[in-house]
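Every number in this text was worked out from the coordinates using simple rules, so none of it is lab data. In this text, all values refer to a predicted model and were calculated from it rather than measured experimentally. Cβ atoms are built from the backbone, for glycine too; each structure is taken alone.
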Structure I
Amino acid sequence: MQKNQNLLTNDESTILLKVAQTNAEKEAVYNFRYNVYVEEMDKHRIDADLNHKMISDLFDDWAINIYAEKSGKIVGVNRLNIAPANKFPKDIIQTLDLKRFIQLGGLEENENITLMTKLMVDKAFRNSPLLYLLMKKSYELFAEYDIQFGFGGCNLHLLRLYEQMGLHRYAENFIDGGYGLLFPIVMLADDVDHFRRVRSPLYRLARKRTNKNLDKVTWFHETFQNNSNIMNSQIISADALWDFLCRTLKASPTNILPILDGLSVEEAKIFVHSCGIIIQCQPNNLLTLQGEVSYSHTILLSGKLQSKTIIKPQKHYLPGDYFGANGLTEQNKHIEDIVAIAPSQILVLTGLGFQRFSNSNFEIAHKIVKNCRQISYHSPYKLTVNE
């Protein structure tokens, strides 16, 4: 395995991708995780070493920890654990639905898979190609270890980003005590047509792979995707997404959603399609956690939510209501624990998507920013992240 790789960026310096080998390198990776999860995102329920400011677990004992370094500083990390599916802990097998892959013939008994976790990028690099570079390095290891499936769990505000990379949602979401609501995602090494369809940057690598196992790809799509109600944000058209919102809300979203106030239907279509993703939630799914940083603007489309924080009187959220703190145009902290109390559909408008959208749709973005300020002004609760 090639351990170090120089990658030119758009400035004079370079980013160096490495695999952590020494204890010092591994501890630096664990410290970076702490900086992102605890100090930035305020995920204080994570099992962290507060004295040494590190986050690690038993998976690190046998992991490939990839990290990106610039000017001697770690700016991104990713962790791969490679083993047959039945060698992973029972909770991983259950939450990622790995038993179904084995029982239905997608995985052979001793076939290796990859568990991809702890992928994160420094805040200053989240609109750079760094995530792709980390994914590219990970994808290259798929070929080296003859792996077809890479699994992981993803927070709702990052789902669009991973679907852009070519990963799939495929199973029910689950709650992780430290990381909140997570969605199982999977990458198929030889899913070339899908990579091309969603314009994934990994397509250029995938099409060059030799000895492609297209039977695995066909099996996955027939088993998980063909009859799924999951709407891939990169495949659904702007018109189809808008029609779905109109049917679900039983009205034009421009007439009832404050975030779209003052936008024409065409402007709203472009914005929602560029920044939005539809997710499904089940009863007891915890959607926001008090004190944690928001990275999206979320709107209930169907179902019912309940605040676990504001209980006198009991606060509920109904279709058309936005909930949680504004993380679309600025970073605020959630002031409520909000949980689904019925099967629900939610529109998630992501801050990462909005940053890109703003660059090419300035006038629409200006209206959205104005609307977010109005929404925040009229909200009785607001907790802003200290810069």
Structure II
Amino acid sequence: MVFLLGLIESQLIMEAKVLKNISDTVISVTTVNGSHCLDILPAILSDPEWLTRQPEIEKKYKAHKSPVIVVGGSYGGMLASWFRLKYPHITLGALASSAPILYFDEIAPQVGYYSIVTKDFKETSESCYETVRKSWDEIDKVASRPNGLSILSKKFKTCNELKRSIDLKDYLDSIYAEAAQYNEPSTYPVSNICGSIDGAPQGSDILGKIFAGVAAYMGNNSCYDLDEFNHPTETFLGWRWQTCSEMVMPIGHGHKDTMFPTSPFNLTSFTKTCQSLFGVQPKPHWVTTYYGGRDLKLILHRFASNIIFSNGLRDPYSIGGVLENISESVVAVSTVKGSHCLDILPAQKSDPEWLVMQRRTEVEIIEGWLTKYYNDLAVFKDQTRS
């Protein structure tokens, strides 16, 4: 059985590869690395001109009538599902891993992302959760003292002297969110952070315990760069531009509904930031206008098919994911202990059984699509001959 696999990435690039040898549980992929490999097919998925290359692709890979399965994670997962919906004549099906297609235009609650981060920490350790929850007021309290920012800088061993307490808060926010989002079984960073917060030396105050969690997650460094999560890398700037233009996700936290301080999403201030950074006007309704999203089950069950929405429920973005089956072939596959895009990461010998079973389920569903496709193809060939 031969088919083409499109790996949809956040840079809107697709790599088409011929896959063979499907076993019961694993898809064996011939991987290609490096720009010198001729098998890599880059394409800008948002450019309809790419679609004119379909005959060229089929000829190059000797894949005439071979079905195409698109796979993506996170933003790429959203693209995968939308690609299947927009181009069903090109793709047979899609695996959309950790794709928060409902985190737009107030469909999912603003606080949803941080409510799951909070839940992850609280379920890991109630005392850790309480320490984090109380730490924000403690930071403000210390910062208000004479030389308070200097005290905080020394307490958290910042590489540069703090000028605003919000910079420290944003840094801690990013650590907790990232740890929850990528809370993988191999390392379980939330448990690592909470273990260090709860296990801080006897007599440690709240901020001393918080710093112990920082050191556990970031490593035992001589100093800590509070801009660690804001360096202008290509990926960082690219995603920032996306969220400032078309992918406006209204994520925030309200008053005492998470372990974080109050910080609701404000479209006005968000717009000012985007205009300052990129000179662009955010389009908060673009995704739901172009791809849909409201009344998703009502709409998609009428015409959509062959999409797997996979989610790990410890992933904060799962709040904006599709968590219920929409039809017999538009299905939700989720794991209670899973994290962001975990199912499409390379398999490890140490993977827990629930993760192995999740991947097996997804492969079996895709195999079903392929079997039906080739059965249909044979029937239509017979009809044509007769």
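Tell me which structure, out of I, II, gives 3.0 once distance in nm of label points 7 Å out along Cα→Cβ at positions 72 and 360 is calculated.
Of the options listed, only II reproduces it.
Suppose Kirkwood radius over Cα pairs in Å works out to 21.9; of I, II, which structure was it derived from?
Corresponding structure: I.
One of I, II was used to compute mean count of other Cβ atoms within 10 Å over residues 208-215, and the result was 20.9. Which label is that?
II
Looking just at FRET efficiency 1/(1 + (r/R0)^6) of positions 64 and 328 (r between Cβ atoms, R0 = 25 Å, to 0.05), which of the labels I, II belongs to the structure with the highest value?
Sorting by FRET efficiency 1/(1 + (r/R0)^6) of positions 64 and 328 (r between Cβ atoms, R0 = 25 Å, to 0.05) in descending order puts II first.
Taking relative contact order in percent (Cα under 8 Å, 6 or more apart) for each of I, II, which is largest?
Values: I: 12; II: 20.
The maximum falls on structure II.
Given a computed value of -8500 for helix-only ellipticity at 222 nm (-39500 (n - 2.57) for each DSSP H run of 4 or more, over all residues; to 500), which structure among I, II does it belong to? Working shown, then result.
Working: I: -8500; II: -14000.
So the calculation was done on I.
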